[in-house]
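A short reminder: the numbers here are calculations on the coordinates, not readings from a lab. Everything numeric in this text was worked out from a predicted model, so none of it was measured. Cβ atoms are built from the backbone, for glycine too; each structure is taken alone.
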Structure 1
Amino acid sequence: MSKELIDVLDENGVKTGKVLDRGAIHKNGLWHRAIAVAIINGKQEILLQQRAENKEKNAGMWDISVAGHISAGQNSKDAALREISEEIGIEISKNELEYIFSYRMNQKVSDEFIENQFYDFYIIKNDNIKIENIKIQESELQDIKFVDLSTLNKMLDEHIIVDRKPIYDELVNYLK
């Protein structure tokens, strides 16, 4: 398997012109960009994924519908479409992605894994996405489910969801 190459950014989110593999970026705590996507069905439920147990970060925790790195040379929307296809096997059109906002996050997971990341957050409202049509990428996730807002809030209170507070705050407001 080839290494995932990612554009290195400065602390303002501007590309530096350097490209490194994912491991080197995290080991050195370099700034880079990722996407996060919330998929909402016609019942106003959010699709959540449960991360695989073998993940180096947040193993086994519930998470936003789709998240992943933006590959070197790729734009944010194309990365979102790629990750949706890879992680849950769904093809959507670019115009279904509603850009919500971007934010910075820095977190030291371990001495070998420092996350300095800009997230671009998108929402997709799609009545046609059904659990039975989703094919999960088993190397990345182990389960999926749609949850309503009260269940999401309960899961957040129980700390069984990956900490993406800016995203969940915005999502709760969006659904109200």
Structure 2
Amino acid sequence: MLYDRIPRERIAVLVGPHGETRKAIEKKSGARLEIDSQTGEVKIEAEKAGDPVMGLKAAEVVRAIARGFSPERAFRLFEEDVYLTVLDIHDFIGKSKKRLRQVKARLIGTKGKTRQTIEEITGADISIYGDTVAIIGDLLETDVARTAVIMLIEGSEHSTVYGYLHRRKEEMRIAEMGFEYYERKE
């Protein structure tokens, strides 16, 4: 049995219209979810999944939805080699609420441009919710996006971060081509 607690305002998203999101998580994973709409506590009966990995993936999907992702984006975690990384902004800046607002604004950018640019270049999905930044992607996507986010949190200029992303984009493209070549060769 796995447990999680999600913010009350995210419970409706986790349940979905007519319970559809909860049912989809259960169907994809085989796990059973019990959601307490008063406390936000979620029990995930992973042992019902049959495959223990799917039970853990269900828990990650619940956590992703709790961290602000739409169910569609969170369901990417059911794919092989896709992971969730959550960074607590306070670990980098301390407890200042004013500094938290500034950092979140830097991460989001004007009309969401910064977040969108990181997503487009890396292929990762990013959610900035509460005091956290959550990233969904494969290992390389997550690593590059995480580094870019940390650079912004620590005060790097946007142009420096975009330069880093463009340099790593080429490396990601080459790595992907090598992987595709390796798969075709077998």
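Given -17500 as the derived value for helix-only ellipticity at 222 nm (-39500 (n - 2.57) for each DSSP H run of 4 or more, over all residues; to 500), which of the supplied structures 1, 2 does it correspond to? Here the read-out was taken from 2. When percent of Cα pairs over 23 Å apart is computed across structures 1, 2, the figure 38 traces back to 1. Comparing relative contact order in percent (Cα under 8 Å, 6 or more apart) across structures 1, 2, the highest figure comes from 1.
Here distance in nm of label points 7 Å out along Cα→Cβ at positions 72 and 96 was derived from just one of the structures 1, 2, and that gives 3.1; the source is 1. Source structure of the calculated read-out (Rg and Dmax of the Cα atoms in Å, for residues 48-151 alone, 14.1, 47) within 1, 2: 2. Which of 1, 2 yields 0.90 for FRET efficiency 1/(1 + (r/R0)^6) of positions 56 and 104 (r between Cβ atoms, R0 = 30 Å, to 0.05), as computed? Structure of origin is 1.
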